[in-house]
1. Please compute relative contact order in percent (Cα under 8 Å, 6 or more apart) for structures I, II and give me the label with the greatest value.
2. Tell me which of I, II gives -12500 when you compute helix-only ellipticity at 222 nm (-39500 (n - 2.57) for each DSSP H run of 4 or more, over all residues; to 500).
3. Given a computed value of 23, 12, 9 for semi-axes √(5λ) of the Cα gyration tensor in Å, for residues 30-77 alone, which structure among I, II does it belong to?
4. Please compute FRET efficiency 1/(1 + (r/R0)^6) of positions 70 and 102 (r between Cβ atoms, R0 = 25 Å, to 0.05) for structures I, II and give me the label with the greatest value.
5. When distance in nm of label points 7 Å out along Cα→Cβ at positions 46 and 310 is compared over structures I, II, which one is greatest?
6. I, II: which one has Rg and Dmax of the Cα atoms in Å, as calculated, at 23.0, 81?
Structure I
Amino acid sequence: MNRRDFLKLSLCAGCSSLIPAFPRLAAAGPLDDVSFNVSTYGTNRPQTIMVFLYGGPSELAGNFTNYDQFQNLSQTNYAEYFGSDNLQATTNGFWRAAGGDIMEELLANHDLSVFRTCFSQVRWNDNNRSHGICVAQNQRGTFNQDGAGIFSNLARVLYSNGIIDNTTIMPFMTMEGESGFYARGNLEMIPIIEPISISENLDNPFSRSSERGYSDTMDALAQAHNRALNLSPKITDAFAKRAEMEQFINNIDGIPDPDLGTNGNGEDLNYENNHFAEKLKTAIKIMNYNADTQVITLGTGGLGGWDDHNDAENYLGRMDRLFRALRSAVAHIRQVGKIGTINIMVMGDFGRGLNLNSANGWDHGNLQNFFLLGGSDYFYTPGVVGETRVSATGSVNRLYSIPKSGTYWFEPLSVAATIYSIYGITNPEVLTGNQPVIAPPGNPLIKG
């Protein structure tokens with residue numbers, strides 16, 4: 001993480017929390033119509049880790065159920081490319097070579113729900129499979145790709161209802177730099193709810209020790225000078241705030257790594273040595289130490305991207321490492337006693353087609369998996385939700401999965417509605433263009 005980038009996002013946020021009378025700016029647009037239930041928030045006390053798979057992963061790791069139907073329709077032969085030994089499905093239809101056994105373990109422990117029919121009918125009708133538009137819409141929870149991000153909206157609602165105030169520390173964080181989840185749209189900036197950017201190594205941007213010639217006496221002299229000139233007390237307080245934040249982050253950095261032991265099969269549950277696993281571990285350390293942190297967003301840097309137009313064999317190992325890290329994260333959350341309050345959500349731009357093209361990859365589609373872990377105080381664990389069928393028009397470029405007739409499916413924007421709901425927004429549809437919360441009939445997701 002670049003020090004300047006961190007300070008750009010976080011220093012004004014940290015220091016502004018000193019201002020006791022920071023103005024509560026009027027909400028803009030649909031936020032005016034939002035209803036909030038403080039009791040729901042107080043009961044749930046949710047904390048969300050949002051993992052976004054940039055590039056749009058194939059659904060096949062979590063839904064290998066139709067392989068026998070599409071394998072002979074594909075331009076490139078799956079068995080010849082991946083090897084027949086790597087094309088086995090698990091009991092619940094996961095792709096074994098792409099993390100399927102780990103998904104089965106998480107499913108059996110009631111730690112994982114897999115929604116196989118996160119499908120955009122709107123984009124299907126518009127023949128829209130564009131990275132930029134789909135990422136923007138998914139991260140804003142609306143088909144208005146220029147609107148405010150999901151977590152910018154959420155931050156404003158929590159601030160307006162007193163959940164976040166001038167004493168709150170680091171309520172929203174990003175471990176991926178700038179993100180559409182925090183796009184401001186037409187919302188005015190309120191520094192204390194702006195996201196703080198941080199790395200998996202918890203590099204401390206508030207530390208002065210790396211600055212040439214710095215000593216503690218410099219802060220004291222500067223504060224004395226400000227007082228002597230009768231300047232704004234905010235300037236003096238900012239020095240104290242920086243020291244406080246330096247110590248706060250140092251405290252988190254000093255938390256030892258967990259020893260997560262082994263599972264019932266004797267497999268090591270400790271985090272593997274890659275950047276993505278380190279991000280998850282750090283995110284959970286932060287949330288466990290700091291109940292004020294509502295949301296941390298992160299990409300999968302360290303695993304690679306998910307735009308598998310070619311050489312899709314790399315997808316297998318990447319997906320396996322993703323779920324090994326998620327399994328470690330669940331063990332970590334359970335160890336610190338937060339399995340009821342911390343949830344992890346995993347989604348991407350869109351899904352991909354079923355045709356293995358001439359470059360041994362998959363082109364863009366409209367159906368993806370949505371994975372959900374943790375949050376047991378407010379989420380049920382419905383397990384595997386949704387069934388798909390193969391849609392083939394005679395052209396290999398039109399070989400897709402779509403929801404089976406009569407099965408439950410939802411637009412990607414329903415992920416945003418679900419997030420809003422668990423944080424206490426009672427009418428999230430006003431922010432998502434009438435897209436409702438995820439609610440499988442007869443197999444509910446949200447408690448209460």
Structure II
Amino acid sequence: MNDLDTASLDAVLEQSPIGVSISRRNDGVIVFANTTFTKLIGVAKAEFVGKKARDWYVDDEQRTAVVKHLKRHGSVDHAEVQFRRADGTPFWTLLTIRPAIFHGHEVNLAWIYDITDRKAAEERLQLAAKVVETANEGIMITNTHGVIEAINGAFTRITGYNADEVIGNKPSILKSNRHDPDFYDAMWKAIATTGQWQGEIWNRRKSGEVFVEWLSIATVRDGQGKVSHMLGIFADITSRKEDEEQVWRQANYDALTGLPNRALFLDRLTQAVKAAKRDRVRFALLFVDLDGFKAVNDTWGHATGDLLLQEAGARLAATIRASDTVARLSGDEFTIILQHVNDRDDIAVIAAKMVARLAEPFDLDGQVANVRASIGIAMFPDDADDAATLIKLADQAMYSVKRTGKNNYGFHTPPERLIYPLQ
């Protein structure tokens with residue numbers, strides 16, 4: 001250890017930007033401190049010198065650890081220690097201690113550097129990292145080239161991919177191929193324009209299972225305002241979408257036949273009227289009633305009657321195009337919307353096929369049932385140009401068929417032209 005001269009010490013250390021103090025090793029009393037050190041503590045030099053160094057530690061465990069390390073190794077290098085200012089406020093320092101001889105006494109020569117701001121920044125970063133890692137949402141960070149640089153635990157839980165499998169790859173590793181190029185073009189255009197995008201997107205897990213997520217993408221800029229990274233945060237909403245779909249189906253589809261119910265039928269009829277007016281085209285509305293259904297119910301029970309309704313709905317659906325609609329209104333009443341028809345001859349062919357198919361025997365779990373159908377037809381815009389009137393006229397045409405013998409179809413026309421005999 002070198003013997004330090006007081007005058008040279010003042011000259012060398014007084015103007016140091018790093019806090020410096022000297023304390024006796026036998027009793028810990030401070031015998032020197034430069035201005036930087038006393039300013040960090042917040043006291044005048046005259047009040048600081050003569051006090052014990054241990055009085056300025058915040059944590060006794062930290063002080064004990066420093067003392068043990070000093071005794072064992074003879075010095076301390078860059079220990080992170082909290083000291084207390086005069087007003088009681090703690091602050092973090094980087095502490096270095098070297099042994100020396102000062103005026104014939106063994107002393108500890110200490111340097112401290114205030115790292116409070118750095119520690120606060122580190123704590124903020126640690127907190128942010130904990131938030132990211134414990135978040136329920138999947139998080140993905142890419143560079144400006146779209147290469148994944150970091151993910152969190154939720155990303156792995158949702159997608160099945162761990163960090164080693166995705167870091168260095170691009171997000172397209174999740175692509176489900178359910179979206180066309182226009183979807184992605186619109187997404188990136190929005191990001192380029194506003195710096196962000198959010199919406200539903202279908203992706204694929206490592207297992208191959210397709211899932212839907214709510215994704216938010218935002219640009220991250222550096223201190224110069226340049227885009228440095230892209231941040232993607234997403235939540236798996238597959239279950240929620242399935243629940244919404246189930247609720248929607250329950251509200252819009254008949255539980256027995258799986259066909260659209262009255263609510264969805266009315267909505268589609270309204271849309272058909274609007275589209276037909278816009279495109280100046282025809283469509284037809286058919287009302288179907290099963291003749292003999294009550295007898296099946298009364299003879300073999302409601303379970304058999306339900307089977308009959310299911311089979312009848314399936315036969316009707318098999319006679320129409322994908323663009324058309326078959327709905328079950330209630331009981332044994334069905335409706336059909338035939339889109340873009342040319343004339344009554346086209347409709348007559350379809351209606352005749354429906355009557356014939358429904359007249360075929362039904363095998364209902366060993367019980368053979370025979371029913372017939374009465375079908376009434378109204379045309380847009382020939383008979384009416386609004387949904388309510390079309391429904392009324394098709395219903396009237398159906399009852400006219402019933403009155404004239406059933407097992408047939410008929411248009412809303414004057415009585416003498418109502419029934420089209422089957423060929």
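1. I
2. II
3. It traces back to II.
4. With respect to FRET efficiency 1/(1 + (r/R0)^6) of positions 70 and 102 (r between Cβ atoms, R0 = 25 Å, to 0.05), the highest-scoring structure among I, II is II.
5. Once distance in nm of label points 7 Å out along Cα→Cβ at positions 46 and 310 is tallied for I, II, the winner is II.
6. Traced to structure I.
None of the figures in this text is laboratory data; all of them are computed from the coordinates on show. Because the structure is predicted, anything quoted here is derived from the model rather than measured. Cβ atoms are built from the backbone, for glycine too; each structure is taken alone.
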